[in-house]
Structure P
Amino acid sequence: MSSSPYPFSRILSYILHPLLIPTLVTAALLMRPELYTLVLPVSLKIRFLLVVFVFTTVIPAAGVLLLLRVNAIYSVQLQDRAERTLPLLIASTSFMVMLYLLKTTNIPPLFLYVLYSATFALLTGLLVNLAYKISLHTLAWGAVAATLTSIALRMGISSLMVLILATWLLSGLAGYARLKENAHNQAQVYLGYVAGVCVVILISFLG
């Protein structure tokens, strides 16, 4: 599919990129100390956020650039389904290593739940992509919106409502951007939402 001439949708696609979501959500939750019982010093919050950023953004992005350099892929846009397999595998591995490193720390379970949801959503994208191309943007945003909704329902935290509404709004904008960019058709966009929400529902039941 070719790119569209709409600069707004292109900007939205970059701002709402799936690799930025774990860092953005983690930062937003770190600014809500009422959500967790441990008192986290600012230095620990910064280190934790840096770990999340490195493993969920820097390493996967570096993997894409490396694959582009060795001609294993032909565009950072990854518009061809076959091109997505290796980048998704690199990102999934990086996410799982991060979880392995963090699970023995004193990070509140709330953050581990968010990162587990992100990791399983990414693995779902990897598996589905083997047979059918879906929107990774809507998969990721659908998953994070469902994750925050699940947290609010399970913990009875009404103060998350604004953040939840903002996340659902951003998930809609992500779908709009991908359609405007001609990166996906409607079926691929909606399947991304469904897959993202379903994987979080499954994690909630298993938890």
Structure Q
Amino acid sequence: MKPAAIIFDLDGTLIDNNAYHIEAWKVFFKKIGRPWSDEEYKTQFNGKVNRDIFNYIFNRQLPAAELQEYTNEKEALYRELYAPDIVAIPGLLNFLNAMQDANIRMAIATSGIKVNIKFMFDHLPVQRYFEKVVDSDYVIKGKPDPEIFLTAASFVGAEPQYCIAFEDSVAGVRSAKAAGMKVAALTTTHTKEDLREADLVIKDYTEVDLASMMQLMDA
């Protein structure tokens, strides 16, 4: 069975950028006098929307203006750090071309913000492949809630059980699984063991093709 749609996370899934997000977070943490923990990043930050992250950091519900101020500061630093190095994950462009040739609809479901999405599109020629980009503005509940993947599937007119999601975070894998999708996970951020709830774990897109997508749908 050919998938009706493939829905991609962005950070760590289309671009291997989490190290740059981490560096930006470390600068922010130093400014506010908070100790950094790689494990805390993996469990509490990766894959989640900034609203939930900043509320977690400050242990309170931040007003919109304060949340926007912190978001702008951290994300501007991320873009400054990553701009010289941004590239697509190996095999991505060939994979997107193959899926487009097979008439498989594609969308993005990301916890990221519009300015960062535009930043990626400005640097990589991939926007034309995606019918819809669902970002954090579209959802009330962030990952691991399934809302963002269900929303993306509805935009491309695909039933979730006939979709494949590509993710890199544990929260993202759980979000897509809760939506009823098959999930392929990339080991850009987490280990294969961390991502064991996914249906398929890969290093990059050189390890997948149309045949493997059809096999995954039939599994």
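Quick look at the numbers
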quantity: Of the structures P, Q, the one that -12500 was derived from, the read-out being helix-only ellipticity at 222 nm (-39500 (n - 2.57) for each DSSP H run of 4 or more, over all residues; to 500); calculated: Q
quantity: Structure (P, Q) behind the derived value 1.3 of distance in nm of label points 7 Å out along Cα→Cβ at positions 19 and 59; calculated: P
quantity: Identity of the structure behind 15.8 (criterion: mean count of other Cβ atoms within 10 Å over residues 99-106, calculated), options P, Q; calculated: Q
quantity: Parent structure of the calculated result 1.1, given that distance in nm of label points 7 Å out along Cα→Cβ at positions 131 and 163 is the read-out and P, Q the choices; calculated: Q
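Each reported figure results from applying straightforward, stated rules to the coordinates on display, with no laboratory input. From a predicted model like this one, the values you see are computed outputs, not experimental measurements. Cβ atoms are built from the backbone, for glycine too; each structure is taken alone.
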